[in-house]
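Below, each structure is written out as structure tokens.
Read-outs: derived from the displayed coordinates by stated rules, not from any lab. Treat the numbers as computed from the prediction; the structure is a model and nothing was measured. Cβ atoms are built from the backbone, for glycine too; each structure is taken alone.
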Structure I
Amino acid sequence: MTVDTLCSSSLVALHQAVRSIRGGECEQAVVAGVHLGMSPQYFQLGSRLRSFSPSGVVRAFDAGADGFVPGEGVVSVVVKSLGAALRDGDRVRGVVRGSAVGHGGRTSGLTVPSGGGQGEVVVAALVDAGVSPESLGVVEAHGTGTGLGDPIEVEGLSRAWRRFTGRSQFCALGSVKSNIGHLEPAAGLAGLVKVLLAMEHGVVPGSLHVRRPNDHIRFEDSPFFLVDRAWVWGREGGPRRGAVSAFGMGGVNAHVIVEEPPRVERGAVVVQDSHLVRVTGADERAVRELAAAYA
């Protein structure tokens, strides 16, 4: 199935795969996203929209944010129910606790996002996951590095989380786009992989090119702090949990909440120096020949 919701495509596809598995439509799914800049028309259109950064870097949530840098990449994940994955002995990298897809509705322009619409999809994902935002340690933001979009995103996230908590600056916020560029349709899965690897290693890589936070973002009054350098991600009484956002220019938004997998105790492997093997044959010679062949 091809999913095209522009920059939210791969995260919307993940949401659909999870729903299909929950509903029994399929047992296993491969979700993939790809972005290759193979046509000059892509760069011409981005230039006319003034989407690209003249400075050549993504400064997500920085005061000097001036647009995004295109990136190329391919990302794919295999999705199946946790019970089936544990039964089959798969290496589980993470568990999707909840997800949601929604639309931002009408705004003043194609490139102007809706903070309210973004917030609603965040709330829906939290409800679907059945978790409190206070249990989340990291939000991988859409974070394209634009002076308009970044403040709207933080405002939408903050309003959504304020329905559940009054705590401030307890959750890390960053964007992998500052590290690898904007993978557009594959961007959501790229952010997911970042969170999964951060869970596994207990370290969140810093978002690059942050010199001074955007003046229109009041991080001190929000539940978030900006990760501008490697940050050690500990555990506070439960598994590590994180969230990933992906917002499409056409208005389709997706939000996914993941947590680290349960620890599985593997059975100890018993190594013996000698083994008893039964050997039979028609006569002694045949038995010796077969024993030699086994040896």
Structure II
Amino acid sequence: MPDALPTADRPADRSPAPSDVPLIGAPEADLLHVMSLNVRCAIDDTVPGTPDHWPDRAPLVTALLARERPTLLGVQEAHFAQLVTVTGALGDDYRSVGHGREGGAAGEHSAIVYDARRLTLLWWDQYWLSDTPRLAGSTWDHQCPRVVTWARFRDERTGRELLHVNSHLDHESGDARERGARVVRAEIEAAGLPAVFTADTNAPAGRSAPYDVLVTEGGLLDTWLDAADRHGPEVGTFPDYGAPQPGGERIDWILTTPDSEVHAAAINTWTRDGRWPSDHTPVQALLRLA
């Protein structure tokens, strides 16, 4: 993937932190730590000891989140019981919003988890990416229902309001991915607030229709490219439990409205004893929203 910035202007890539040190961690002052994590849904018939087995991965997700402690976390693919693990890792001060994509608690969630000490929830909603967005389980004739969860917050440190939009775009239909990106773009524009978008887009940053809709045409910032500092190298964000590919496709994104300051970004490749928390790497950003 070609670099979007000339080599001389690119921020330096720092070496990854030791395993017991967060890449970003709890933010200071008015900065926000945002993370996007496709947690990989729990599959009932996986075998203990295999990479996908959720009971083996759950302690790794807990350790990762307990160390990083994001202010805002966009989660994709999580079943309800997995959300219990996620919020439990972060502690009693965190809350979550979002329903399953089949309705209620059923199916995968694209939930928003937030630090309620810092952020006051003002409003939240969820809709399906379809021609009938209020109908649970509806689609644009693609295989899996896809949802958008959004939440409006007041930052108690600054008194400012902000919007967080989280989604998981379709893995097969390019048309559905592009249409979903247009829905998200319209929502962010209509809100007129500082906003952050987290997602597993199933589309490569820099060379896909959703990226064109949201970044090239839509004017949102790609936090990885706009970061003043990067904690670690650019690697693909879907290593599928293997070694992340240098310069590989970034299909997991954190985007922000254009007047934001991106202090740092990270693609988190932490493992424990050679085991991964998920088949995706978390992506993180340290932001100041206008």
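Odds and ends about this structure:
- Label whose coordinates, when relative contact order in percent (Cα under 8 Å, 6 or more apart) is calculated, return 21 (choices I, II): II
- Taking Kirkwood radius over Cα pairs in Å, for residues 161-272 alone as the criterion, the top structure among I, II is I, with the largest value.
- Here Cα extents along the principal axes in Å, for residues 33-72 alone was derived from just one of the structures I, II, and that gives 35, 15, 11; the source is II.
- Ranking I, II by distance in nm of label points 7 Å out along Cα→Cβ at positions 81 and 145, the structure that comes out highest: I
- For -9000 (helix-only ellipticity at 222 nm (-39500 (n - 2.57) for each DSSP H run of 4 or more, over all residues; to 500), calculated) the corresponding structure among I, II: I
- Answer label among I, II for the case where mean projected area of the Cα convex hull in nm², calculated from the coordinates, equals 22.2: I
- log10 I(q)/I(0) by the Debye sum over Cα atoms at q = 0.18, 0.21 Å⁻¹, for residues 97-240 alone from the coordinates reads -1.15, -1.42; which among I, II: II
- Origin of the value 40, 22, 18, where Cα extents along the principal axes in Å, for residues 217-280 alone was derived from one of I, II: II
- For distance in nm of label points 7 Å out along Cα→Cβ at positions 49 and 153 computed as 4.2, the structure of I, II it came from: II
- Ranking I, II by FRET efficiency 1/(1 + (r/R0)^6) of positions 41 and 169 (r between Cβ atoms, R0 = 30 Å, to 0.05), the structure that comes out highest: II
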